[in-house]
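Next up, some structures in structure tokens.
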Structure P
Amino acid sequence: MKKFTMGVILSLALFVSCVADDDFIIPDTVDPDPAAGVHVQDFMWKAMNFWYFWQTDVENLSDSKFPNTDEGSEAYTTFLSSENNPGQFFDNQLLFNQDRFSFYSDDYVTLTQSLSGISKSNGLQFGLVRIQDSNDIFGYVQYVVEGSDASKKDIKRGDIFTGVDGTTMTDSNYVSLLFGENDSYTLNMADIVDGEIVPNDKEVALVKEVGLQENPILLDEIIEIGGAKVGYLVYTGFTNEFDEQLNTVFNRFNSGGVTDVVLDLRYNPGGSVNTAILLSSMLYSTDTKEVFLKARYNDKYQTVLEDNGTDLKRYFADKTGKGTEINSLNLSKVYILTTSGTASASELVINGLEPYIDVVQIGETSRGKNEFSTTMVDDRENNYLYSPDRVNKIKSNNKWAIQPLLGRNENADGFSDYTSGLVPDIPLDEDLSNLGVLGDVNEPLLARALNEITGSTSKRKFEVVMPAKTMTSSKMFTPIKDNMFVDDLPVVW
């Protein structure tokens, strides 16, 4: 079973290149018996032993656990053989008990494509909710990816479904029904009637497409309201392939006279830290002397970097990766919409901007992912770091990859303690009975942000943004967050 996530994906090229002149290479460690067939586990252990943020907290990763002797090699081989399945070995033997986000994949090609926004998908992005005092699950549509199979079907944001192929979703079957190997399925739809989920006769057949790439710029528009020009951006993933398009959006905001920005990160689970820096620079400043973050690694790599005089700070940017000048609005305040699905690079933007401008967070407490990671493959000569230019150097008999947490990012004030999530200034849960249309001024969370911008206190708008019955905060319904497999999927809540 493969596990995927979208988190802060850190490019180590900057830091590794700083020590390349010293021929930096991970020190040799004990090797297993070649005949044992544990080459995947061996790669995982060696990469984790050097890079993992909590290496010193995991006894199995201790530097003294397996001495580089014949006896050590025998013990190491036995240890690697303790789990036949490399994924189970990774989860059960190598992870720190407080690590919620490190993961693996048995196919680095699929993983790296996924992190670039390319996947096998029908384009339906949804949340899952458990009905209290029941094993039943229902789903609600958050948005639909443009150009996908779902975008051609009769299904939209706010729609509810309770079953797949005629089978009611429960705690025990929803994973196989929704995330199995099946390329197509039919959703059994439902309505919310007087606070109850009521199945109807509607069915929607969906087909997964290979190589579907999602443009993370789901919606961008300029809203003129109450004398203000508000740039509204729904951004669903920090995918560096779309950095130039993102910069073009801010050029349009600039030329359109935008005075305020509502950044909608409700369904954004993270991505590239470099893109997070670019977006923050577009919002605030292109002053490359101002610190956006400071990285903290485990003691091993931290020592390598410090001994080589590497600057562990990252600064605001004035150009994109392609050299295009950044279009910055130079804002003193920004409004950011969040849910419990707002994670990693999204939280990095919020935390990184906090020392400089007034960040008004509206919605739900964010996920609480303050660590960063990178993709690692069986390329020893490159210190196990994945590079698309070195695919032919990856051991041909090992397609596995791991995405371990490498460290934490502090903002310019040294703050990084938000493992419980970033708490909104204005709490407002999404109302499943009234999700609204993204970009519509009456959509509840956007309407609340616009009220803050315009200072409006009209009764009509207040009733829209503060619905009498908020489904996700009702005792009847609970968003699924306590199942680890669900937490590791980018689209489920």
Structure Q
Amino acid sequence: MPPARPGPKAPITAPPLDFSDLPPRGWKRIDAFAKEYLKVPKGVGAKEPFRLRRWQLDIVKGLFPQRVNARPRQGLLSLPRGNGKTALAAVLALYCLFADEVHAAQVLVVASDERQAGHVLRAALGMIELDPRLDEQVHVYTDRIVVPHTGSELRVLPADVGALQGWDPTLMIVDELHVVTADVWEAVSSASGKRESSLTLAISTPSDSIESVMWKLVEYGRSGEDPSFYFREYAAPAGCDLTDEAAWKIANPALGDFLQIDAMRAMSRTVREPAFRRYRLGQWVGSEDTWLKFGVWDALAAPERTVEPGTKVVLGFDGSVSGDSTVLVGCTVEANPHVFMVGSWNSEGQPDGWQVPRAEVSSAVRKAFADYDVLELACDPWGWRSEIQGWAEEFGEKRVLEFDTSFRKRMAPATDLLYQAIQEKRVSHDADAVLRAHVSNAQAVTTPQGDVLQKDERKRKRRIDAAIGAVVAHARAVHHFTNKPRRRALSW
């Protein structure tokens, strides 16, 4: 965080700044304000007037069109590291603080922690200190910059739901959205919109999981359906070679300007490939240790495929009591099986003390047996032995099987079986969002018996139960397909 200037704050004696010589409000005014009042605080071009590059102006045009009533309400900029996200955010923040002709403007910067939030505040303060006209207009505190003449302020806030209540921002910048939770984003979004024009802008590199608010917003932005949502994504083409410098340029508009290509070359040789693609090429690749490469599971989606009543299926059940998800996953019994979600129950968004509704789960099991020709229900027994025993009595002991997912000698071959089917495109799925997220979260750990799936212990809220259920259902479906009962030949 920038240090607060010590001592009591003396009254501001300089007259208010007059910006009437600048163009009308909008991107042209931002461009002129940056050239006239702002200087680069450090790095390439330090202490020279801040010149918005053409690609930066394209972004600013989308966020601040000349018609004020055409401004978007929300925006997302996905941009690799090293392309000046912090400096651009500081320019926009200072424009809204000083020159957007809004009295009592509130410019808020939200980040995952105090250190991250301080980046934009430090950059803004560095620009202010390089121009005496701006410097004599402000009071600087530990967590904010105040313009007494207009009652405007630039303030940093933690990514905490409680801290985001009660604000009335003209501009809210969410720095590194990929680490922000859905609850925080909802609090951020609900804080804005009280003024005639306000903007909530998220700036980030891609997340390491599709089970993130950023991925949902990326999908929403890519659809292009909402003119009030501005979306700009800089990313290298999917599947590009790691050493393709032309692809680097597509993802990094600052390459060859203030981002040095020799530094990129060095990083491409020393940084792990998933991390380089995510942070430096702006690509969605998932976690560095993810089980499947990003996009592989999505390529097998067949939501149009319907599992008709009476279809031969196997069900995989992975249960929990309260913390993890409880899932019931189906898989058709055929040469190219189809995995589909039957039901899922989890604690997300539930009140404290929530427990899995066991009666509801049992009803879903009964409905599945009624709808399909269920050859087998394979269950992880932990915490559900009494229910499993009841299902066995109701549907037959030969149709209800205990499948201990902690037993690696059993799970490793099952995991490998589904992995090979995915790689060879011999399996499809129903594109269920929960199943998709859990597969994306799954990491593979190598054991003497083979690879098994586990969750990232650093991010325990990311569930993988549906992925486990899919592995179990698929393995048992393949077993039943390849071990069909043979008809006995009769002779006379």
Among P, Q, which structure scores highest (criterion: FRET efficiency 1/(1 + (r/R0)^6) of positions 195 and 227 (r between Cβ atoms, R0 = 35 Å, to 0.05)): Q
Per FRET efficiency 1/(1 + (r/R0)^6) of positions 59 and 347 (r between Cβ atoms, R0 = 25 Å, to 0.05), the highest-valued of structures P, Q: P
Comparison of P, Q by relative contact order in percent (Cα under 8 Å, 6 or more apart) - largest value held by: P
Comparison of P, Q - label where mean projected area of the Cα convex hull in nm² is highest: Q
Origin of the value 3.0, where distance in nm of label points 7 Å out along Cα→Cβ at positions 355 and 435 was derived from one of P, Q: Q
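Among the shown structures P, Q, from which was the value -6500 of helix-only ellipticity at 222 nm (-39500 (n - 2.57) for each DSSP H run of 4 or more, over all residues; to 500) calculated? Don't jump to the answer; show the numbers that get you there.
Working: P: -6500; Q: -10500.
The read-out was computed on structure P.
Thinking of P, Q, which structure, once semi-axes √(5λ) of the Cα gyration tensor in Å, for residues 315-426 alone is computed, gives back 23, 18, 15? Intermediate values should be presented prior to the final figure.
Numbers: P: 33, 19, 12; Q: 23, 18, 15.
For semi-axes √(5λ) of the Cα gyration tensor in Å, for residues 315-426 alone, the value 23, 18, 15 is produced by structure Q.
Any read-out appearing in this document is the output of simple, stated calculations on the displayed coordinates, not a laboratory observation. Just so we're clear, the structure is a prediction, and the values are computed from it rather than from any experiment. Cβ atoms are built from the backbone, for glycine too; each structure is taken alone.
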